[in-house]
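Next come the structures, one after another.
Read-outs throughout are calculated quantities, based only on the coordinates presented, and are distinct from any laboratory measurement. The model shown is predicted, which means the values in this text are computed figures rather than measured ones. Cβ atoms are built from the backbone, for glycine too; each structure is taken alone.
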Structure P
Amino acid sequence: MSKVTLNGLTKRFGKVEAVKNVTLKIRDGEFVALLGPSGCGKTTILRCIAGLEKPDEGDIYIGDKMVTRLSPPDRNVSMVFQSYALYPHMTAFDNIAFPLWIRKRPRDEIREKVKKTAEILEISEFLNRKPGELSGGQCQRVALGRAIIRNPAVFLLDEPLANLDAKLRISARGELKRLQKQLGATMIFVTHDQVEAMTMAERIAVMNNGVIEQFGSTDEIYQQPANMFVSGFIGTPAMNLIKCSLVERGGSISLILDTNTLPVPDSIGRALIEKIKSSDMVFGIRPEDISIHEKNKPNSYKTKVYVVEPLGNEKLVTVEMGNTYSKVRTRLDFKQEIGENAWVDFDWNRAYFFDKRTGKVIMHGLNKSANRR
């Protein structure tokens, strides 16, 4: 397997700049996810690595070899598409064997390699079936088998789980992760599903409008988001982001949410004042870092219940905070209903503060320091 390096990769389609000066280094044997909304450039990057698109600027290295101008067959990569791209008239055996057939490998060698590949993927009993006779999960494994049998330097996967139902997608995530470890393979996985990225990848490149907003481990992306886009894209539900301004009155520091006042612990407030250039900012807090109560408590903030969503072992409560709505994870026995008052308080050590203009993080309450990337 091989490392993959992108240096200043740019790709345009007419006047649209789909990928903008992207630099990325993926380690040998690493499982990396390119994560972002539709149209952010993640699939374009994958296709450039595969050689299916020619970059307008920048270079691509696989291992220590520059492959920017090589044709797809000369790059030694395998790509698995969202549609699986299986030949419908061929059996699973022939679909898996196809890369070896076109290289005119001996029949005995092909038969042995298909057998071993099918055993790894646990599809030996399906080899005589055609794609129309297979389930979505079985088709996915056949497509992976066709990629594996070539023994490529890099696996490129373009949303290969998107066509599976919810239950099968969960099991397929685990199988794909196990397979990657078993093969020791370098895999680059494109997805718009942050749960897939968080559960499968060692590192995640979060993309937006053709650029990488942040590249790091799942813990780094979740615990230390570089900006509002990352914080709002990662997490289920995503982080609550509340526009506010910081004021100091009578020696105490508060956040003003519309016309409402939210007191801030003095240590965090003082640290914020030292860092901010403008009093206008965005306060970020994850749903699990808010406590909600049926009765008023000291330093709590009064809200109104907007909606309650039971989730089996907990409830997800949406509350009105000024002119915005915030989600709170809470216990199953929380009793307040829609329209009733409730009071919330915050784990300030897990709060985030963002620059309203740039979107970059100013301070994270845990360490009271900027986490700029």
Structure Q
Amino acid sequence: MNAIIVSGGAGFIGSAVCRYLVAETDFAVVNVDKLTYAANLDSLAAISDHPRYKFRQLDICDEVALERVFADEQPCAVMHLAAETHVDRSIQAPAGFVQTNVVGTYTLLEASRRYWEGLPGSAQSSFRFLHVSTDEVYGALGAEGMFTETCAYRPNSPYAASKASSDHLVAAWSRTYGLPTVTANASNTYGPCQFPEKLIPLMTINALEEQPLRIYGRGENVRDWIYVDDQVRALHAVLANGRAGEKYNVGARNERTNIEVVGLICDLVDELNPSGRCRRDLIAFVEDRPGHDFRYASNPGKIEGELGWRARETFESGLRRTVEWYLTNEAWWRPLRDDVYDGRRLGLHAKQTRIL
């Protein structure tokens, strides 16, 4: 049975990938995850006992452990999602981002290359290394235009710089060694099982608990949002049919300002869990974070044209599904809220504490 190694498979997108592969394909899934603060095996409860699913706890920086997994599992592909991802944490503690996103990607590339070089001809030609990245590597856009796959890299945060570095490593291993890689640069992903430090789950839970909804600046920064199930289908399409050595931007043409997003969350929480208070009254503006990119928007024309992928969820439909999930799955997020991250602001400098 063909196996796929999914690095970071206990994370938000990684767990969705694992669930999708088990439900929608015949592949065996080998989840390789270190289990950092943002990983959650509860997100995999639906498949944890499935005969085509296996979990291996290890750090992708551990070369010996990785080579053992490749030898044991004999994969036909790698889907590399393991990463530190939260921009605010990268401002506060960038070293872990360099270690996981840069050194970890290098180590996984080398383990993949050595394994791939030993494969027989047909298995070698069909092998794929899918690297999952972000549109943040391109930097910030002004009011117009969209990122394409040929845009120059201009990362502004430590997180974006670490992902840009990993993108360049993947491209170099393709060009220098011939390793058949594909890269997917995705826009902001949201949906169920996302660790509640990110904007949508954080604001949903804070609104539910009637806590302040703190928004950077005036909330005018723009993001292109994609629902996690659409993202997962895109990754599978790139893995299955993407051209080796190519990269594909994954976006859903769902641009919204942060203040628009938070306002919609407030309205949904008011509708689904009314308390007699308008949650929009909880919105408070705080000083912007350093290097905050104004706008991201990815042009998905290449993945749509070459691979026939299209996003299915509108932002409104995906957001409703997401808010409903958090309101009905407190058992999933409550332990994280109580024991891992209590919702306080991260990435602060001393001067960045005042309310605007």
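For the read-out distance in nm of label points 7 Å out along Cα→Cβ at positions 135 and 207, a value of 3.1 was computed from one structure; give its label from P, Q. Comparing all candidates, it corresponds to P. Figure out for me which of the structures P, Q the number 0.60 belongs to, where FRET efficiency 1/(1 + (r/R0)^6) of positions 103 and 327 (r between Cβ atoms, R0 = 41 Å, to 0.05) was derived from the coordinates. That value comes from structure Q. Among the shown structures P, Q, from which was the value 47, 25, 15 of semi-axes √(5λ) of the Cα gyration tensor in Å calculated? Checking each candidate, the match is P. When distance in nm of label points 7 Å out along Cα→Cβ at positions 79 and 279 is computed across structures P, Q, the figure 5.4 traces back to P.
Work out which structure the value -7500 belongs to, where helix-only ellipticity at 222 nm (-39500 (n - 2.57) for each DSSP H run of 4 or more, over all residues; to 500) was derived from one of P, Q. The value was obtained from structure P.
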